[in-house]
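Before anything else, here is the set of structures, which you'll find just below.
Please treat every number below as a calculation from the coordinates, not as lab data. Nothing here was measured: the structure is a model prediction, and the numbers come from that model. Cβ atoms are built from the backbone, for glycine too; each structure is taken alone.
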Structure I
Amino acid sequence: MPIKLYLMRHGQTQLNQAGLVQGVTDGWLNTKGIRQVQAVAVDFQQRGLHFDLAFSSPSQRARQTAQIVLAAVNPDLPIQTLTQLSEVNFGNYESQLERDLAADLLHKLEFQPQQLQIFIQQNGWSKTLELILDTLSDLDQTAENYQMVISRLQVAMQMIIHQASRQSVQQVLIVAHGLSLLVLLSILDNSVILPQQGLDNASVSQVDYEDGIYQVVSINNTRLQ
């Protein structure tokens, strides 16, 4: 039987709502974010889904999301915190306008927006995210580069799969962040088509793992397959 991994992005925060970059900068869910997560929790509950293990980034917004979900479906299940699931560190771009960061990246790459779409089509999401994160690191050396991000995400997955396999569990909740989850999905399966607008707040992506192989079942939704 495959291990079913439910990769969930945290609900909306005030910085998300304001269109500001939020990586290591922390914060609680806003009212809308709480409602988003509660709706997903109700969906899980109605489907009779119970988790055997739960992991979260150490950020407040991720842990709050996990707490809301588990309160509905597994109130006694502890949340295991993994620093390796943290969001990308955007350096000095933290709390700045997302549109300004996007403009600086395109300028540094000498890309028009449509050229980036062509690059995605020709090279896949893994190479695209590598290009974006390494360009971010070139713009600001205090920001994480691609290798730093994938190295820690790979460690996180190794730890999660090792524990899940050892305990013979089937359902695992993993709560993390928009960009880190995009990177994770792309390295698990570079053939997947990721949403160009990114992962929505409180969205769920399902990945099955069996015999060393990851299969992406669904991406960026609140309805399970």
Structure II
Amino acid sequence: MTAPAFPPLMSGLGVEGRIDPFDKACAMAALGCDAGLIVHNITADRIMAALVMAPEVPLEDAMAMLPTCGVGFQNALGALAPPEVAVHLEWSGGIRINGASCGRLRVAAGGSDPAALPGWLVVGFELPLMQIAERPGDRPDQTALYDEGCADVDPTALLESWSRHTLNWITRWDEHGAQPVHAEWRGLAHGIGEDITQNGLSGTFLGVDEKFGMLLRDSKTTHLIPLSTQLEKSP
């Protein structure tokens, strides 16, 4: 398999077998590797990748990188997939293709204090290319990329496209703040206006605040759920 080509300011590290790129990226970030590293693992049935960043803003602001990388993914797949393929993003990181769950984005950081610099931040995504263990249709709420009319999408090209589009959105966020990302993400968000349950709270998903915190309205009040609550513990 040809090694992916990444834009300037980014570099790649391919891993194989059962190595999780997200865990590997977190470990390397904790040891002080350069920002811009993309650790990736492409197999016959799955693509996984993780990007290392070094935010110079407090963690709660840096959490904008989760939806930013999600927008980058939607743009990347949108450039390669047939035009009728719809990609939407769940607030917590889930990816939806044509309405069904298809992979996810995830995030970890070097600290958990929302007001402090995190030191490092890793955002990763994993996407099933095909369903091997189960027959398509057994779980209609779950899908894989190739089952959604995207069998001609090359996973290496998708990874390269994700890196380029994500870098573009990170640059826009760095130069113009969260507003451009906010506007783009809102048009891709799954579930706004619907009744959902998140972090043990149930209500209507109204949208997000300027730091991408979820606004959840129940019968009594509107709750603000910080996006930093979606941080995973680094391995």
Structure III
Amino acid sequence: MEKEKVFPKDINEIISVGQNINIEILTGDYKGIYYSYVYDEDKDGFLIFPPTDSLGRMGFVKVGDMVSVSCISKKNIRVAFDSKILQIIKNSDKTLYKITKPTEFYKYEFRENFRVDVLLNAKCYLYDKSSKLQTKQASILNLSASGAKVSLSEFFELNKPIILEFTLENKTFNVNATIVRRLQIDKNTYHYGVKFEEMDHKDKDFLIKFCLKKQMELLRMQRG
């Protein structure tokens, strides 16, 4: 579906110094939506604080990466635009990212696959090489209707099927999933991107509504 464009008279009707914004990292291990803040601007771009999630964890990007920026315009419209990381500036007291100024804007669409930051205790069930069912303690770090980021203390191969059990708003889920990404954080910590497989329609609708609710709360926070 074609995005609905927005045509402001001035770029500062959309984004300006002192504004809260969201940064969506589009690819890689840190894929997801993060908070940021416009610190300054010059003729080439905006200087923003490093993107962090609601728990203070940083989403890492490098020079040349494309990101999607969303914010609330002065006309109270949810607006987004695409931008590129031009420079990472490290000073003694702070780090700033320089992003390109947008050439076009479009209305921000709520998405059912929007990932929200959570911190949930979970159990991970999987079969070992002897076909014995194992239970591992896990933490869910972010969640969408289609997948999650899961923290575990052991190494597992990509494409391994698992069952993820967790409770959300007093509702318990047992979801079949597949490991699709892996990132080693330290000697005893691995973060896994898991993709949910077939899910009961009622369970999926519950997750969609939960994520949309959190998405709207996140955007309301941009008003400051």
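Here are some notes:
- When Rg/Rh (Cα atoms, Kirkwood Rh), for residues 8-55 alone is computed for each of I, II, III, the one that comes out at 1.03 is III.
- Structure responsible for 0.40, with FRET efficiency 1/(1 + (r/R0)^6) of positions 32 and 80 (r between Cβ atoms, R0 = 25 Å, to 0.05) calculated and labels I, II, III on offer: I
- At a computed 19.2, 66 (Rg and Dmax of the Cα atoms in Å), which of I, II, III: III
- In this comparison of I, II, III, the computed figure -3000 for helix-only ellipticity at 222 nm (-39500 (n - 2.57) for each DSSP H run of 4 or more, over all residues; to 500) is attributed to III.
- Comparing relative contact order in percent (Cα under 8 Å, 6 or more apart) across structures I, II, III, the highest value is found for I.
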